[in-house]
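Following are the structures in question.
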Structure P
Amino acid sequence: MYPELMLIPMREELTRAGIEETRTAEAVDEALARPGTALVAVNSVCGCAAGKMRPGLRLALAHSTNLPDHKITVFAGQDSEATARARSYFEGNPPTSPAVAILRDGKLVYLMQRFIIEQATPQQIAGELVRAFDEFCAKQPAA
């Protein structure tokens, strides 16, 4: 565990982008029980979170027209209970941080894991997330 003072800028980078911080298992469950699509960002102190995932995610949120209905973040290695609960929604996938997931009505439909983030630039991450938002978060026209 790191001193909280060190983590404030890392947490705020996502909350300033409109992502709700969830620090307990109950908060994760409440957020993911909401109907619609939800983005779950698993934040981390690692360099690939700082230099790739957070900047790429911020770019995607700023440049997409099909945003998830809800956006939450958990902090791996710090808010252990919340992180474990968020990862429990990523059925069949090993724990990874950083990571970005999209859930629809509580079910995983997309997961960008660390091994992808490590190999990409922030711009590539943003492009892939915008593509995923378009595929999984686009609002269906009323019939």
Structure Q
Amino acid sequence: MMNEKVESIMMKDLVTLGPESTLAHVSEIFKTKKIHHIPIVDEGKLVGLVTTYDMWRKNVRHEDYSNIAVKEIMSKKLIKLEPEDKIGTAAELFLDNRFHALPVVNGEYLVGLVTTFDILRYEFKKEYPNAILYKEVLDRTPTPEKD
């Protein structure tokens, strides 16, 4: 199951930014798109990755977001996958390194992104292709009483 190529589960329609984009732009994208990782590209070439963790770790004041470029906080030393790498390789990298996104590149060019959520969804759908297992949990969860 984990021997399929990572290209079969990677996200291809990505939100990306350039290195000169501001943290204000990053913050807005994180809020509106509900994502946690943004690849940073320069003419299609992957140059970094910024995450919600990077934003928190750098402890930058929100008031300063519009004055700080992404290149100042983005991660530059990245582990990258190629489209032909196995899903199991991605899973092992996630487990051993405790990060949650891996850029997928063809040479230096970004072609996708795979996250821990992508692998979880992949494995779940293999086992339960049409499942709505959580319905029983929701049915037994009390709802707040109305005043």
Structure R
Amino acid sequence: MNTDAKLPTLSDVQADLTKRFTHFESWKDRYKYLIDMGKQLQKMPEESKTEANRIHGCQSQVWIEITEKDGRLYMQAMSDAAIVSGLIALLLRIYNGRTPQEIVDAPLDFLAEIGLLQHLSPNRSTGLYHMIKRIQAEAQSRLR
């Protein structure tokens, strides 16, 4: 990953995601887009699929590895479920390459704006919550 490139602002990324999702009128198409996002995730090395990197509270298997470089957090994650992989891809678009402070301060209102929270099953909503909490906790623990 190029750490020198200027990242778009969090609000720009969220506005772009909102625009992309609301472009589709049906939830069937939005889910398809979410699944396609998940298919583009970088493959995670087997050695990173450790118990320490596993997200507990998700119905499917989910792993996330967070490393810090030059004061920014970089994430690699994967799931064995298609929609959950899409949710991971969505979160990585927001959080990957950000400073711990940006992650802790990031508003997540856009998840409601795109209707995602209302259309996820209770189990997937819980899993999404646990993924966000893990990322935020990692960021919080690295604040200096």
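Below are the figures for this structure:
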item: Parent structure of the calculated result -16000, given that helix-only ellipticity at 222 nm (-39500 (n - 2.57) for each DSSP H run of 4 or more, over all residues; to 500) is the read-out and P, Q, R the choices; result: R
item: For 52, 33, 29 (Cα extents along the principal axes in Å, calculated) the corresponding structure among P, Q, R; result: P
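Read-outs: derived from the displayed coordinates by stated rules, not from any lab. From a predicted model like this one, the values you see are computed outputs, not experimental measurements.
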